[in-house]
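What follows is a group of structures, each given as structure tokens.
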Structure I
Amino acid sequence: MFASVFSEPERVVRELFSTRLAHVRIAAALLLAVSLTSAACGREEEAPSAYPSKDIEVVVPFSAGGFTDSGARLVVDGLKKRFGRPVTIANKEGAGGVTATTEFLTAKPDGYTIEALISGPTTEALAANPALPYKWDSFTVLGGIAISPRVIVAPAQGRIQSAQDLLKSLKETPSAVTWSTGSPQGPATFSTLALFDALGVDAAVPKRVTFNGDGPAANAVAGGHVDFSAVNVSTALPLIKAGKIRPLIVSGTEEFPLLPGTPVAAQVGLEDFILDNWLGFMAPPKTPGHIVQAWESALAEIAKDRDLAAKLENIGMVMRHIPAGELTGMVKRRFDTSSALVAKFGLK
């Protein structure tokens, strides 16, 4: 009898408890989902003060062992100490740096994929190929750490023994002058076109001989096969020290410490022949400002390292911290100069 009296209330209580328990479970599940979502967002958007919290990859858009690669590897050693995180090099060669730079355009702007910034892919190559999918200002400049000008060199025992000899030959008998370049659209070609432009020489008259890279172009000078070439200081230094080539003119306005006594362009009447190469770093588009600040601070700090300065000098670079804003201006000027040369002379 008692069972029949209490069976209905008991059933009601049990149903009510079951319903409330289900609501609690649903609420707990929702709270867990919110918590996991917040944690995931936290991982994607780390606090500015936490950067860097993982390994950084620096893309070098050329093969290992070259001018840019050698300099970047030296600087990366300093960055590791400054950031307290591994910083690795990834060489991605192709099309004079354009292949890697095009791919880099879509990299995540989180500061963990960086590219070595040099003049070619973002200035000369872009001026020669305006249909490329990026512009000179598509990327976020982080700053620079070294400069290295172009140097015009001639055979050590050739007929051209000085800057005056070269300028006179180009003005009076340009058809008798030969020059070499490492690429038809590379820095050596643009440097030489800038020289011709400054002198008022028709670029089609002196004979161009094209090689695959600065090294072979410089070797052609050393062998006496051409009259001159405008090459990287890093490429020229070993041949200069070996007495095989003679430095004639350094681009720029100030004496280059690695080539004492070599006249700079401004000293021989070529005030506009300012074509310094630089070694800097850039990030993908829309990279946050705190990452730019972190890199600027790191580069400014390692620029005080005299041991690093000596190592960079050994490969033809002079260490100099270049703030992001200043380097952005340098990139723009080089692009504008290169575009003007393409418009005037064309490239084949």
Structure II
Amino acid sequence: MGILKKIENHAIVKKLSDTAFFRDTLNGSTLSILVSYIAICIVFSIMSPNFFRMGNFQSIGLAAAVTGIMAAGVTVPMLMAGLDLSQHAVAALTTVITAKLVVEQNVPMAAAIPMVLMVGILFGMFNGLLIAVFRIPPMIATMGSQYIVRGICYGLTSSRAMIFQHDLLRWIGRGRILGIPNSMLIMILVFLILSYVLNMTTYGRKVYSVGSNMHASFLAGISPVAIQMVAYAIAGLSSAIGGIVIVSQVGAAVPNAGVGSEMEIIAAVFLGGVATTGGRGSLFGTLLGVLVICTINNGLILIGVKSFWTTLVRGLVILIAVYIDSIRKHREESGK
């Protein structure tokens, strides 16, 4: 952690952080993550001659697409000290419903996609209802909804994958525009849209306000319940988009997609600088957090590390992410 502190206190970093752009997007903590990511890339490029190649970076991008899409969506409620552990389950349900609609009900894909996106929004609003209206803690509420959604997935498929292909899905999962995989472009588009929402709209300002002080926001005329409901709807929508990307990449509806990876998304958001207490963070930081985790996974595979050690490293990354946030919080409180 001392290295990160030195990076943040470096004269160049401080000077850059004083500009308006860097204050809003590349603050000191985000810059430290960016520098750390560059260092990770350098280390893996030294350890593996296959790392620093365009094809490998495209592989990282493809692996990051689903995680990035869902991490972008869950950043919104997490800016208000929320959480969503049901995202992978909702994504899996999206793959299942897509297959059921297209294969068994002969629904055109152009109609099936909006329908499954609406399913994601509805489950997101269900989470928002539990958390904002019934005041159930986010971890408990979304953990419960995760099991509910998984149960639906297994019930609809008898716990078996459903293989199916479609030209539109094939284009989404395997097509390219100007050499860039479409799934990566979808992730970038999601980040750009949500960045605009958070930074350029009234709703985005209200998200940060509620995250910083919910009671004061209520006294100022902001409805925290409405803001949270929309935030969880956004998280649900991003889960559904991630599910469409999954089924397009895999070519099958997978009821157990993402099992065991629920915390990877949360870790990426925390690692990117979103505070556990809300009110602070950016989507650019989230993107960096996603890239750090996916690059570490990729690099460990390239240098021949066994899969179980990769899982151990994921656990360490989660702990480091939360520890870094606690350090930032302590430093901010000390500076007051």
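Set I, II, criterion distance in nm of label points 7 Å out along Cα→Cβ at positions 187 and 267: the highest-scoring structure is I. A value of -14500 was derived for helix-only ellipticity at 222 nm (-39500 (n - 2.57) for each DSSP H run of 4 or more, over all residues; to 500); which structure in I, II was it taken from? Label of the source structure: I. Ranked by percent of Cα pairs over 24 Å apart, for residues 99-242 alone, which of I, II sits at the highest value? By percent of Cα pairs over 24 Å apart, for residues 99-242 alone, the leading structure of I, II is II. Structures compared: I, II; top value of Cα Rg over 2.2 N^0.38 Å, i.e. the largest, recorded for I. Largest in mean count of other Cβ atoms within 10 Å over residues 107-114 among the labelled structures I, II is structure I. Identify the structure, out of I, II, from whose coordinates mean count of other Cβ atoms within 10 Å over residues 251-258 was calculated to give 16.1. The value was obtained from structure I. With respect to relative contact order in percent (Cα under 8 Å, 6 or more apart), the largest value across structures I, II is given by II. Computing distance in nm of label points 7 Å out along Cα→Cβ at positions 67 and 195 across structures I, II gives 2.0 for structure II. Structures I, II were shown, and Rg and Dmax of the Cα atoms in Å, for residues 75-162 alone at 17.3, 55 was computed from I.
For the read-out FRET efficiency 1/(1 + (r/R0)^6) of positions 235 and 291 (r between Cβ atoms, R0 = 25 Å, to 0.05), a value of 0.80 was computed from one structure; give its label from I, II.
This figure was derived from II.
Bear in mind these aren't lab numbers, they're just calculated from the coordinates by the rules spelled out. Bear in mind the structure is a predicted one, so any value in this text is a computation, not a measurement. Cβ atoms are built from the backbone, for glycine too; each structure is taken alone.
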